[in-house]
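What follows are several structures.
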Structure 1
Amino acid sequence: MSSVETMSSGEKGCEVEITATSEMTDTGEGKYSYKMFQELEEYYVQNPAEKRKLLTKVDLRLLPYLSFCYLWCTLDKSNAGNAKLFGFLTDTGMSSKQFNLALTCLFFTYGLFEPISNLALKKVGPKLWVPTMMTIWGVVALCTAFVHTWHQYIGVRLCLGAAESVIYPGSYFILSCWYTRSELQTRMGIFYGANTLAGAFGGVLAYGIATLDYARGWRAWRWLFLIEGVATVAVALAGYLILPNFPGEGKIKFFTEKELDYLHLRKKYDNGPAGTEQKFEMHQALNALKDPQVYFVMLMFWFGGSVPTYSLSYTLPTMVKNLGYSAVRAQAMTTPPYVAATILTVGMAIWADKTQQRARTIMICYTIGLIGIIILWITVHHKNLPGVSYFAIFLAASGYNAQAPGIGAWLSLNIPNPTKRASAIGFMMLLGSIGGGGIGSNIYLDSQAPYYPLGFGFSVGCTVLGAMIPCMCNYIYLKRQNQKRDAIPQGVIDSYSLDQIADLGDKAPTYRYVL
């Protein structure tokens, strides 16, 4: 930005002079001063149409691509459930137990690499890291079409988990670096909607690919993995052109320099004039392991998110088939519940941003999912109630999917430092992916169909004990922290320098957690 710039307001016909001089400096940040942020913020407050236009530009640059990436990630992980109905186990000589074990293997590498991938993302930048890792997972997913044995399938799933670890925690972190408290969960909801749409689209895609069974001597499951793998690579390569780096890290096409300055500064000074250090700091990554809220949210993600959502995605086609429908029709009938889940996910995210009620939103979602599982558990014992069972699937799929953006936003908004936030998101998902995916893919046993006592019982227990209680504990912990800081004398607060407050981040006496 030049030393003096004038920005005109098209809406109010006034001018606001933005002056950036050598006096507006922060240690290590050059021109990015709090005074500059105040002046830019004043301009956008006076020109709300300009701010809406800027946010729309950010939305269009990030959300479509990240959502599409996550859609393919979910398809590549969950299409095993569809392949199972197309003779995958018979052709590979695999038993149901071996199949479930292979599914579990993915989550070990997926979870272990999530914290590592997120820190690499912060260090390297999204523009290079995300498309490269996605290209690798596309190639690995494609290779699944050529497996012939159980051991080959395990190897593919291990590699797939490591490569796919980039997109879910990575996208949450990328979005948290662009959006503020009143905007973030809505965008996470739209992004996560790709996961629920994957369930819908996956059923339709599998329904269409079923017609390719024995085409050119290939079973439908091989065509399924081949087509989805090729599509994933194509989406990944487009990322080198589409995906931007973080604001404040060089020029980005379609954004002016003033716009990028504002996008960077509003995140840097989101919590006051002390600012937040934006560069990579390894000690902040380790601080995430010392924060109690990370462990509460980890339990919520594990037991209230991963276990029920993964178990549903892997067994829903079989569950619908058990209601009396053919395998092909069962694939198509998995679509409506996921469409409903997408609508609820985005709707609850918008409501949470509007009301700033994070814990309450999450608890409502858990309750909807829990009611669905309980109804389904009861009605599967009554063959004359397939409609009620199908409705219960709507509730379960909607509630358990809608809670995910709330968890991601709650943690992200309560950790201002980006390095610590990247690490916290990765650690939150580590046990959730390993434990949640590992448990979720093994609790609905074929030998217990169609009643699944272990699966339903475990899902109910996980929701109440592993998710709802930690959610309430996290709310109480954060509320008490805010109360303690409210009681700190002003003289004590004044003894801290801005640099000290910036380094303390969410542990600073001036910081208040989002509840």
Structure 2
Amino acid sequence: MDEATSVAISPEQIGGASVLDQKMKKSPGKLGLAIFGVVLLGGLGYAGSQLAHDLSSTHLISAWPYVLLGVALLIALAFEFVNGFHDTANAVATVIYTHSLEPHIAVVWSGMWNLIGVLTSSGAVAFAILSLLPVELILQVGKGAGFAMVFSLLISAILWNLATWWLGLPASSSHTLIGSIIGVGIANQLMSVKSGTSGVDWGQAGSVFKALLVSPLVGFGFAAILLLILKFVIRDPALYQSPKGNEPPPFWIRCLLILTCTGVSFGHGSNDGQKGMGLIMLILIGTVPTAYALNHAVGYRAVQDFGAVSEQAANVFNHYVDQNAVIGDARTDLTDYIRTKDFTPNTMLAARQMASEIGHEVEQYKTLAAVPADQQQNVRNDMYIESEALRLIAKAGNPAFTADENKVLTNYKKHLDGATRFIPGWVKVAVALALGLGTMVGWKRIVVTVGEKIGKEHLTYAQGASAEIVAAITIIAADQYHLPVSTTHVLSSGVAGTMMANGSGLQLATIRNIALAWVFTLPAAALLAGGLFWAMRQFV
């Protein structure tokens, strides 16, 4: 990092950077702090009151689950807080370095759109990441192994993110978390070789790897192409100039840059903000399953519909039951299929049996909130296993269902996921506040790296807009396909692409350090998480 720092652009080279540095050192002022304080207190009050309301119906005798829940939530929100250091800071780098917005206004504006992105997110990315975890640990999330898993993931991710932030490296929180998941999965498998427990779902991991690998290349290539197109189509010289002193850009360019910052911030909230949500839901399910194992918003009418859809799915499965199948424990058979991906004669029979049992059980209780407290976790596990088995069967294409049968099973899986894969509003608010607070505290290091240390010349208006337009589109598109991508890598590679296309040159020391962080994040996080998981399992 010393070499990267030594080649950083001087204030004289970038024109106005000394003024910008003074701006970044300013406090947001009493009014800004007051507004932020009101938002923070309001959000904490809402999240706290909703959590207290949910817990009021649990009637737990021991105080230990509440203590465990509090510690786990603090660690999970600390991960999102550190995530704000890295990823959210990227969104504001271009508007700050082009003087489009005052630094603290930019940070607050970005935080607001992160909040909107988080609140409007579907949660699908969160659960796509969780599907990388060993199925046994997810089913045992309320036991020692499950808690060791969650704490190992979060602590290792926090440690690596803090280390790279301290060095000013725009490393990826997505890479860090996924590396941690891989580390726990491998450690779980190595520690239980004789029992045949599962490790990482490498098929699902492959899809995630592709998204994480391709997205920076998309950022670099398309941002470069977009800049060249802008140069050909829009001939206004002001768009391709560096900021002069402390002057903001022309009005229409300023609006464009603020709009692109808004898009990246919204996309970051809707994609990256989900990663911590999934882990928080695992924590809630493990500590207070009576409140969070099942979606209590699923009422009488939805349950009746669920029963009918379950029966339709059971009829579809019945057409493909092998004559050699032997009736056994449906949950065990499907868990083995999820773990091994080995489709046996018993798999389809187990899926049919599970569909019938889930449908009848849910109909019996009329609503999911009415399921007895001691049965909530079991019903959720049955639904989770059935849904995962459906996902894998569809991915393998075996058996080959007809178009009508696929519609029935898709509808059935949608109902299963609606009952188990939900995120309460207060969780989204808490995550958004943690992201925003992290950005407010630690935004400067990453902003300086993106704004000053990637290219040899100052970022022009067109370069900033090109990088952020591509980043926003890439992140939002990935969210629609339920794929996690790195805001950090997409945007920083986009800035590098525009520098290359513009002939501005790249600071190779910084690019090298960013690339090394990209390469080492997965194995480093995996080793950290795997080691922590092993250590915790010795005591838990």
Structure 3
Amino acid sequence: MKTHAVPTGRARSFALVSLFLASFMELLDATIVNVALPQIEQSLGAENSELQWMVASYTLALAIGLITGSRLGDIYGRKRLFVVGVILFTLSSVLCGLAMNPEMLIASRGLQGFAAAAMIPQVLSSIQVMYKPSERAGAMAGFSALAGVAAVSGPILGAVLTDADLFGWGWRTIFFVNVPVGVFAVLCAIRFIPESAAPVRHRLDIPGVLMLAAGMLGILYPLTMGREQDWPLWTFLMMAAGVLVLISFVLLQWREERGGGEPLVAVSLFKNRSFAAGIALMMLFFIPMNGFFLIQTLFLQLGLDYPILESGLTMIPFSVMVPILAGLSAAILAKKIGKVVLQLGPLVIAAGFVVLILTVQAAGAGVTPWQLIAGLALGGAGFGMVVAPVGIFVLSEVPLMRAGSASGLFNTTTQLSGALGVAIVGTIFFNALDTSTGTSRSAVFEGAYTGTMWIMAGAMVLAAIVASFLPRWASEADPMEADLLEADRSDPMESPEGDGAGEPAQTAESSLV
């Protein structure tokens, strides 16, 4: 088996830049489309349910493909899968920008999600290969910072790009901008990222992947399409079938695990009370949060007639508070008050939602961005308080041998919750629009917005209650490195073809090939 030397110096920096650019694109595209939805609706003549799918198809495809993408990287080589993923992501971004109808955009967004599922799992594994455990902290800190910036800057960047209308492309610019970034990332990856794979070849759980996809689609499709068709019988039958498929999926995974196989989801993890509570917390937290990002944009642009740039800039208070509180929570609060930070975070968000509700009700259609600052700042603060430390608490009591599986399920749950949030909250919001008795468009949107926000605030209170079942204190391990913990138990050794600078060893979980 051929061994590739680990890059050092400038070569390793370029490799890291490639990994970071791919992560930045993936996180950015999860939210950048939200602010352009009204323009896409007008341009393509999209229905409300189709707008929901333009957001949900990406996160759903990413969630379904994440664990499979990780396994494929282990089998065929992480660099190879990363390069393929970035190329597909770039090409699917072009298809999104060229979309001539809603169906083409939805399908292209789904392809984007699957491409992201191929490239993203390889990022952390490649960082493990390129850095010794003692050096990895700096690279992971940069990854965390970039992830935070990308996650909150999507709506702002999307508004700026769409409003700039470069070359007359309008909203299509938010997808075309990925092309130069993707090309540069691919060139750097081919030249500088070392190839690696797991020495023990894992097998793919194809039936599990297909069942998970079928079950989720069986629930999400009728949930988003049923409202516009007045909830015919087939929507309820399809949702019931989706639930049955997901139950069968769980039973199949349980049988596979008990038989000593490699299930897509290790069901036994849910015997751990803190992990089960953590997954429930993730669902209750990310479903309303992803729904909020959708309806906030629609309310500002369609309900209040905010120009797209003003709508994007209105979210700055939220975006500014996220990294500030994320850093404070991870570095100080989680160590000082433990899980209390995860109980306070959702309550702060709920308070922010209530402030937004009362502000909108008091100011009506004349509400200004300045009046929304307090509510949005509270929402961003609460969001930051949770997203930074939540992983270490959820994974804290998971056995080391299950750390990789738990980390994969943790990330998959985040993405699935995003898709569910768009479907559930979007359906509630659009249904409220349809049944409103308001006498003006602003009044209709105000009622739908405030009513939906009350429901989401209630979900955040439930999330705070569920957080009480997490362990009081968490370990110091970085949640993003949970799948690397097993490899880190051994001491670093010299790479066979290294330069003697102390490259990481070929561990059980990550070998150079």
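Derivation of every value follows stated rules applied to the coordinates shown; laboratory data play no part. Since the model is a prediction, treat every value here as computed from it, not as a measurement. Cβ atoms are built from the backbone, for glycine too; each structure is taken alone.
Each of 1, 2, 3 could give distance in nm of label points 7 Å out along Cα→Cβ at positions 55 and 375, but the derived value 1.6 comes from 3.
For the read-out mean projected area of the Cα convex hull in nm², a value of 24.1 was computed from one structure; give its label from 1, 2, 3. For mean projected area of the Cα convex hull in nm², the value 24.1 is produced by structure 1.
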